[in-house]
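Listed after this line are the structures, all set down as C-alpha cells.
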Structure I
Amino acid sequence: MLLKLFLSFLKIGAFGWGGGYAMLPLAHAEFVENWHVLTQAQFADALAISQATPGPVAIISTFVGYKLAGITGAFVATGAIMLPSIAVMTGLMVIYQKIQGSRLMHCLSLAVIPVVAGMMLGVAFSLSKTGIVDYKCAVIFIAALGLTFIKKMDYSHIIIAAAISGILLYNSNG
C-alpha cells in the first residue's frame, strides 16, 4: 500500500505542473475515480482541509496518505508529492535563469496556462455536483463566486466567511 501511495503521489507531483491547483484533477482521478478509496465528499473534505490550513494545496496528500495508511502514509504521500518539484526546481534553476524572458518561456506559458485552467474547471464542476447539496450550499457558493469575481476579496477571507456562514446556516433551526 505504501509503495502504491508513494508512486501515485510521485506521479501527481511530477505531472501537476502549475502548482497545487493543477494537482487537484490528477489527485481526484487517482483516488476517487481510479482507486475508489475516496468518495467525492471525502475528496471535497480533503480539499477544504487543505484550503483551511496554511501552506500549499498539495497538503491534500497528507490527508489522503493518513486516511489510507495512517501517519506513515501521511509522511510518504507528502514526501512523494514534493519530491518531483524539489528535483526539477533544483535541476532547472540554472537553465531558467538563462531562458527567463525568452520566446521559449513565453510559448510554454501560453500553452500550459489554459490547460491548467481547464483542468481546474473540470474538478470544480465535478465537486459542485456533490458539494452543492441544498439551497444553503447554493447560497454560500453564489456568495463565494460574487466575493471572488465582483469584490475581488482575498481567498482566505472568503474561506473564513464561508466557514462562519456554514456554521450559522446549519446550526440554525430554520
Structure II
Amino acid sequence: MEKTPQVSNEDAAEFTLTADNERELADILSRYPNKQAACIPALHLCQDQNGWVSDAVIAFVAGRLGLSTAHVKGVVTFYTLFNQHPVGQHQVWVCRTLSCALKGADAVLHRCEKKLGIHAGETTKDGKVTLRTAECLASCGTAPMMQVDKDYHENLSLQQVDEILEKLTR
C-alpha cells in the first residue's frame, strides 16, 4: 500500500493564487454549503493556474479548506482529470470506451502515438503535448473522438487526427 506523502507547512507557502484566482476561489466558496464540498472546484482552479497538482497545491487547498492533506491527496488520486505530474502545454485524451473502440479508437490512438513519437501516458520531448487515454468522455454517439485540452473532436477520421496534431505541434 502506497503511503501518502506528508506535506509540511513550508510546502504550502510555495503555492499561492493570483489575485484574480483568489477572487474566483472566494466565489467558489460562497456557492457551497461547506468548504469540503468546494474541494474539487478549488483543485481545478489551482491546476488551471499551476498546470498540475503538486504537493504544494495539495497543502494550499488543504489549508484553505480546513481539510487534511490526506483527504485532498485522496481526491487528486481518485479523479483522472487531476494531473499528478507536470504535463505538456496541451493534453490529448483519446476515448477508448466500447463505442469509440468499435468505431476506431485504437487506430486514432496509434496515429497519435506515431505522429507525436510517444506512447499514451507520455509527454513529447518539447513539452508541447501529453497523450492520454480515457475510458469514457461521454460522447458515445459521435465516436471515435478525442479531447484536446477542453475541446472535443468527434466523428474523427485519421486525416482529421493528423490535422489536429499538426496544429498542436507547430
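Hey, Cα extents along the principal axes in Å, for residues 21-68 alone derived from one of I, II reads 26, 22, 14; which structure?
II
Quick one: relative contact order in percent (Cα under 8 Å, 6 or more apart) came out at 18 when computed from one of I, II, so which one is it?
Going through each structure in turn, the value belongs to II.
Which of I, II yields -13500 for helix-only ellipticity at 222 nm (-39500 (n - 2.57) for each DSSP H run of 4 or more, over all residues; to 500), as computed?
Attributed to the structure labelled II.
Each reported figure results from applying straightforward, stated rules to the coordinates on display, with no laboratory input. Remember, it's a predicted structure, so these values are computed and weren't measured experimentally.
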